[in-house]
Structure P
Amino acid sequence: MRKRLLLLLFIPTICFSQSGRDSSSKAILPSAWNDERLISSPTTKTVAPGNMEVYFMHRLGSMGGASNGGFHTLYGFDVASDILFGFDFGITKKFMIGICRSKQQELIDVYGKYRLLEQKANGCPISLAVYEDVGITPEDTTTLYSGTSEGANRRSIADRFSYLSQIIIGSRITKNLSLEIIPTLCYRNHILEAYNYNNNTYDENALPAIGLAGRYMFNKTIGVVVDYYYIVSIYRTDNPNSTYYNALSCGIELNTGGHVFEINLSNTSGLVGNNFIPYTTDTWLKGGFKLGFTISRNFNI
């Protein structure tokens with residue numbers, strides 16, 4: 001198992017070089033994932049061609065009183081931090097596109113995912129996919145530019161766009177355990193001119209991150225899932241204006257055959273990378289974890 005974990009980091013080039021020689025003799029393994037996403041992360045799985053997946057995601061408010069939760073919000077049940085619904089469409093065996101809409105920032109995301117490599121028995125030990133997302137917010141101008149000192153002449157439609165690029169490296173380590181490493185870049189065209197006096201930096205348009213995700217299935221129906229994003233940002237380090245945290249989520253996945261249902265806890269209120277990577281300001285240590293769930297259903301079209 002230890003060798004398989006290490007291979008996740010540096011074997012994509014080995015797989016590409018082998019694919020031309022002996023791919024025909026290697027059997028492709030069943031997908032390491034039940035769904036196209038795992039909590040806040042994309043997986044290497046894509047929707048089959050001629051199919052559409054409809055999914056709904058919900059994130060409630062913080063449970064702990066120190067994070068504005070507690071009894072008076074029924075431990076977060078009175079609050080809808082974010083609500084999302086989306087549609088994924090399979091174009092080819094390796095390529096899918098999708099669109100979703102979130103409550104936060106009224107964000108509309110259009111995205112695509114393409115699988116470059118597939119894990120094979122006694123061959124390439126990983127699957128590899130790329131994920132590209134373009135988000136646009138139609139929220140009103142007053143809300144969009146709230147807190148900014150930019151002049152009206154600098155405001156444009158481009159300010160409403162944000163982007164997310166991810167490389168998904170995943171593997172079925174054992175029959176029950178699957179893992180992913182997800183190098184990520186989030187880019188926002190418009191940011192507040194916020195300044196960190198402790199380290200003399202401004203907020204960054206580009207935010208790199210490293211995502212880690214995993215799932216352990218106890219049987220064909222139920223398993224535990226987790227994902228974590230380490231966000232690289234000097235501005236967010238020792239910030240006197242607002243405290244930022246890395247996103248950590250864990251939960252339970254239920255595969256009923258027709259549906260994949262997931263219930264989770266997370267310290268981030270956002271449901272998509274364009275929101276949770278820049279704006280996670282709650283911590284597990286102060287009760288900032290929130291209950292969430294995802295349900296998806298696949299249809300032939």
Structure Q
Amino acid sequence: MVKPTLVVLAAGMGSRYGSLKQMDGVGPCGEAIIDYSIYDAIRAGFGKVVFVIRHSFAEDFKAMFNAERFGGRIGVEYVYQELDYLPEGFSVPEGREKPWGTNHAVMMAEKAVHEPFAVINADDFYGKDAYEVIGSYLGTLEGSRNNYCMVGYEVCKTLSENGTVSRGVCELTSDGYLKSMVERTKIERNAEGTIVFHDLGTDEPLDENTPVSMNLFGFTPDYFEYSRHEFVNFLKRPETMANPKSEFFIPLMVNSLIGSGTAKMKVLHTSAKWFGVTYKEDKPALMAKIEALVADGVYPRNLWGK
């Protein structure tokens with residue numbers, strides 16, 4: 001059986017966090033969130049990790065996250081996302097400073113990925129169970145097309161105590177497939193203890209167990225082909241070039257494929273709780289949660305035993 005690959009989206013800088021948080025130490029021995037992601041992926045049977053990075057910090061990144069660091073237990077490759085990596089016939093519009101979003105980042109991995117693969121954000125802590133769940137599902141997709149998956153987290157397990165968050169709120173079919181995914185911003189727990197979002201101008205409640213996307217997706221290589229085609233359509237839209245901050249997000253691509261009936265996406269349940277550093281103030285809480293997991297025996301104190 002072919003082992004799945006893990007694609008780590010690490011090209012972005014955390015604007016609210018204020019630093020290259022992918023490399024920030026949060027574990028007892030200075031481990032970064034990425035270290036825990038790779039450790040969990042190895043345990044879940046992944047055979048290779050592909051880091052999507054930028055040339056501007058490639059030297060520092062490669063010096064830290066390499067096959068030697070992971071004890072040679074998983075293959076490591078690097079690909080690059082840059083603003084001017086565009087299809088033939090397109091150029092960067094004036095005023096554009098950022099790359100083109102998460103699905104553009106995924107596209108950069110096409111030549112390095114030839115098997116079912118999972119996609120994660122470098123700065124999100126997804127939890128051991130999430131990797132086991134998606135790794136097991138991807139293990140059934142060898143040779144498959146148009147059959148994808150994602151890990152759905154209960155929204156109550158993804159909030160920050162230090163401000164509002166944005167989440168892809170999912171609507172499911174009766175048999176557990178994704179029907180639609182809508183990005184909701186400004187989600188928080190209000191003073192009355194209810195989870196709400198404010199996108200529509202008023203407090204709109206969300207059930208505690210509403211499934212949300214944390215950008216933990218599973219695809220087969222045909223996804224690259226669809227993405228190339230849809231990215232061209234995205235770039236042709238006048239509003240794309242007119243807006244210097246327009247982005248080609250994974251949910252945008254997924255919704256297009258599901259809406260057209262081209263593909264389906266199974267929403268996998270996990271018992272894991274998502275942790276992250278949306279705000280700089282989130283870091284102490286994240287470190288305490290990792291320490292608790294170490295105390296419970298989920299992770300060794302020194303992750304790589306060095």
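As an exercise: Cα Rg over 2.2 N^0.38 Å, for residues 117-212 alone, calculated from one structure in P, Q, equals 1.55. Which structure is it? Going label by label, the one that fits is P.
Which one of P, Q has Rg and Dmax of the Cα atoms in Å, as calculated from the coordinates, equal to 19.9, 64? Kindly include the intermediate steps, with their values, before the conclusion.
Working: P: 19.9, 64; Q: 18.7, 55.
Computed on structure P.
For the structures shown (P, Q), mean count of other Cβ atoms within 10 Å over residues 101-108 is largest in Q. To test your reading of the models, identify which of P, Q gives 20 for relative contact order in percent (Cα under 8 Å, 6 or more apart) when calculated. Attributed to the structure labelled P. Among candidates P, Q, the computation of helix-only ellipticity at 222 nm (-39500 (n - 2.57) for each DSSP H run of 4 or more, over all residues; to 500) that gave -2500 used structure P.
Can you tell which of P, Q yields 3.8 when distance in nm of label points 7 Å out along Cα→Cβ at positions 109 and 205 is derived from it? It would help to have the intermediate numbers written out before the result.
Details: P: 2.1; Q: 3.8.
Label of the originating structure: Q.
Read-outs: derived from the displayed coordinates by stated rules, not from any lab. Keep in mind that what you see is a predicted model, and the values were worked out from it rather than measured. Cβ atoms are built from the backbone, for glycine too; each structure is taken alone.
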